[in-house]
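Bear in mind that the values in this text are calculations on the coordinates, not laboratory data. Keep in mind it's a predicted model, so treat the numbers as computed, not measured. Cβ atoms are built from the backbone, for glycine too; each structure is taken alone.
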Structure 1
């Protein structure tokens, strides 16, 4: 199916208004609903699941330190419209097929409001998972300015529920950000990038079998999903009309498994000012941006010298990054188009600051322990490949139990052939280094023998993070302060097919 590129304008999700607000807190209700939405003008409308019935969901904007309460409501139909594999843990035939729980990705959130995968609920909270604690979540927002996102996190179904459309932006503002004089208002735009595939009738296509079908199981989970079209903010290959001035973009990779390496065919640079979890110390100019699933970047693009031009944002990351097939330049190699065709309405007084603010770099000596955690590939009883964290499944006893207020180094030892984006709930961390090691020796002895010097994080990663890329045959080290809450959380790969099929583990933050 060949669709024409750049014929639909980029949608910009509306900012959600609270139902009520007083001096102490604001209250929201957000319903997950099925609806029909046009994802491309040459396709019939597609069935989607969206927060408030829209995909992406509305943006939630808060101020640092402003407490809000959110009642996430499941108003979805009784049947899922995507193929469910009932052999996947947590998705057995006894558990309801349509269940949801919402995680604020990157939020420093109490355990009861974190969106624990087993805290799911069905329509009207009629059936609830074993870890369900409360209907109304509390977000204290005790974090500096940053771009978070919220999405479904139901165990065994996350890949399908997000694919159906259950994701949205969540932005924290603060006074420091306002003083930086960055592009704002209509000149600040969130971009949620994903890949999808479609049937001729416009309905979403998600495979019910891997490339080599699994005898006796239908549907069967697939190792990773890669679509043949790119969507930005829920629109296939859109365009955005801009003025010849500076714009700020919050870019999120919300794909199931696809990495994006973004470039501009004009050759201009992205001025990156932030990572997943806040500002860099200083802006950096880069010609390309590499984003694994769940990673975010905060960038400024300056169109002031491109009046009258069209600029295409392209993607050159291989399918199955980093060693998979080359991207198709006619389909997944294109992301969106910028048209510098709007007249300048007012003089552009925004700036790209030379300095964004200090970052406290945690010294390694502050860590009370270092954990070596293997990322391994295994075979299940049906002969399918799947991945484990430290050779343990979801149901195995909890093995990571840091004390609140302490700092640890977590070293991810990748012995397989995927580059895994590892995400920790509750906390943010700093990347220390990546270092090649002898995989065979490790598998035989369970000891790390390094084969090269440590590599520092890329300049684009030198800030606070909540998701880290862990390349094959490298040990990736991050330093993590665990605070301010105690309770049970999870850490997992954010390639959603991996996460749903055992590459996720609970961990517990213990009181001192």
Structure 2
């Protein structure tokens, strides 16, 4: 059984998970890929294809065709797309090989659908190991290999309405970064290859046992069946306290309700443990009352939906800038007034910036609070709109100045409920505080699906009847987001007024 590059990278993250992926694919893929994950794959494919235009005239190798690749290499084909190389133990496909006449060898180009922005160090380390695997397999095939390059999107590039590929992509020489890793990677490849030959899953736990929930491998529950659904891995920010998590795990403490009273925790973590153990919420009334008091009428509960476009589609956009295509707004003009709902959905293939801001001007009150969930997002969208539409900058800045983040109540632990399980997402808070409202049953239940639905609609992938249904589903989903904020705010008002909160079931 040969080890692929993909399975090697899974092994580096969790060896047990690599074994499960190879031997129990039904377990590994028990949860189907989310819309977000599928979108990442599709974006990666799109970027890979577009990057080939940097190396014109290449030959596309059929999937898995190592024999055809060897033939093209023997003929010194100048550019190869998706060439395949195999040894007795390993197999890999490359994005681009380009003959370097001066060096007398092929330059390897690995294409990534990312920029060099956030987490660059971690990304670069991952990419270097990726390239090292390929380099070792290519050299084992006797390929004359010259330089090793990474091609990725240029985060500083701003489109003028067209795509300038020379500026859209960056080409970085990773040879000096990869070379020192080769010996280590070769050893890891051997260990990974030997592991996937095993007939049985290695004894648990996997290394993810010492990581926070968000960093767990795909097969964590299967590999570690003794870990409860709500465990110490769910403690807020426990992933940034590895020594604390390790101490709990090494003492055999897995359930969050079993954390000892005298175990050192942060204050937020202690609140979470106490509410889980007592099955009763915690409320810090003074800051909650002060928070609610700052929210001035008219109160506008505002939610945006956007599409993060990897390849800039409109003038003024950089890679992965979000295209704002929809908002929902529930407004309460005065105490006791009934909410008024307004909404906007852009359904054309052209740039929505101007219509979006125009609709926002018409719908949003001129003063009062603008309540959102996770204010860096909406404020960031407004800031980018202001950059692209300078004549609207003053207005958008004034909107940002009025923004109040309802999520602060939960991130600052003014209210802690066992039903939150340490999360502060509206999808966790809503069912705990407003159980009569739910996203279940909606055709669209989260933002990634909304983004991909809109993109399919405006790019003509949907038939007219499908597009009309999609638009209706988008309006329903976004409308529930702003309504959910309104109802959570009402629940918080009741808590503040009555000093009481519904107990956990």
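For the read-out helix-only ellipticity at 222 nm (-39500 (n - 2.57) for each DSSP H run of 4 or more, over all residues; to 500), a value of -1000 was computed from one structure; give its label from 1, 2. So the calculation was done on 1.
In this comparison of 1, 2, the computed figure 2, 9, 16, 21, 18, 14, 8, 5, 3, 2, 1, 0 for P(r) over Cα pairs in 5 Å bins from 0, in percent, for residues 202-337 alone is attributed to 1.
1, 2: which one has distance in nm of label points 7 Å out along Cα→Cβ at positions 10 and 330, as calculated, at 2.6? This value belongs to structure 1. Each of structures 1, 2 was scored by FRET efficiency 1/(1 + (r/R0)^6) of positions 2 and 26 (r between Cβ atoms, R0 = 35 Å, to 0.05); the highest score is held by 2. Assign the value 44, calculated as percent of Cα pairs over 29 Å apart, for residues 162-425 alone, to the correct structure from 1, 2. Derived from the structure labelled 1.
Comparing mean count of other Cβ atoms within 10 Å over residues 346-353 across structures 1, 2, the highest figure comes from 2. Among the shown structures 1, 2, from which was the value 24 of percent of Cα pairs over 45 Å apart calculated? Source structure: 2.
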